[in-house]
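What follows draws every value from the coordinates through simple rules; no lab data is involved. If you're wondering where the values come from, they're calculated on a predicted model, not measured in any experiment. Cβ atoms are built from the backbone, for glycine too; each structure is taken alone.
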Structure I
């Protein structure tokens, strides 16, 4: 019985990690779209505008800490957003 080849082994460097996360086909699509470019991923996935909207909608009067933890911002920043809505 032949050993099953790990398909991600054919990729180099970071592409191997990407293939393990999103699959071989998606890695090739990502590569073809961005090849040759230097890419860094921002710390936050969602836009500030979207996060602000969510914080305002989810605020119940006493959950500043929970919102800060949920969205990975400081309590101070969350309070600032909430004060701007008024």
Structure II
């Protein structure tokens, strides 16, 4: 019961963060916010998939690969922003 509640709470939190970054991107047109929004949407989908899959599912590896992709997006966003190629607010 507690594990399901925490999985739902972390899914909701990641989705809310994704929406907040999407709104910031809409207001500023800065790619950093768009990439962060996509990454947190992937995190939300990741948490949802982990909650649905059973412990012995072979698909769990793909779910963790999606998390690696999300972290990669965050890294790309930071590098892109520091290189100065993103839109300036």
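Comparing mean projected area of the Cα convex hull in nm² across I, II, which is largest? Can you show the working numbers first?
Working: I: 9.4; II: 5.9.
Largest calculated value belongs to I.
Can you spot which of I, II the value 6.0 was calculated from, given it is mean count of other Cβ atoms within 10 Å over residues 35-42?
Values: I: 6.0; II: 21.8.
The correct label is I.
If distance in nm of label points 7 Å out along Cα→Cβ at positions 19 and 59 comes out at 2.5 when worked out from the coordinates, which of I, II was used?
The structure behind it is II.
Matching task: 1.6 is the computed value of distance in nm of label points 7 Å out along Cα→Cβ at positions 11 and 67. Pick the structure from I, II.
On the way: I: 3.8; II: 1.6.
The value was obtained from structure II.
Suppose relative contact order in percent (Cα under 8 Å, 6 or more apart) works out to 16; of I, II, which structure was it derived from? Show your work: numbers first, answer last.
Working: I: 16; II: 34.
The read-out was computed on structure I.
Suppose you compute helix-only ellipticity at 222 nm (-39500 (n - 2.57) for each DSSP H run of 4 or more, over all residues; to 500) for every structure in I, II: which one lands on -29000?
Details: I: -17000; II: -29000.
Of the structures listed, the value fits II.
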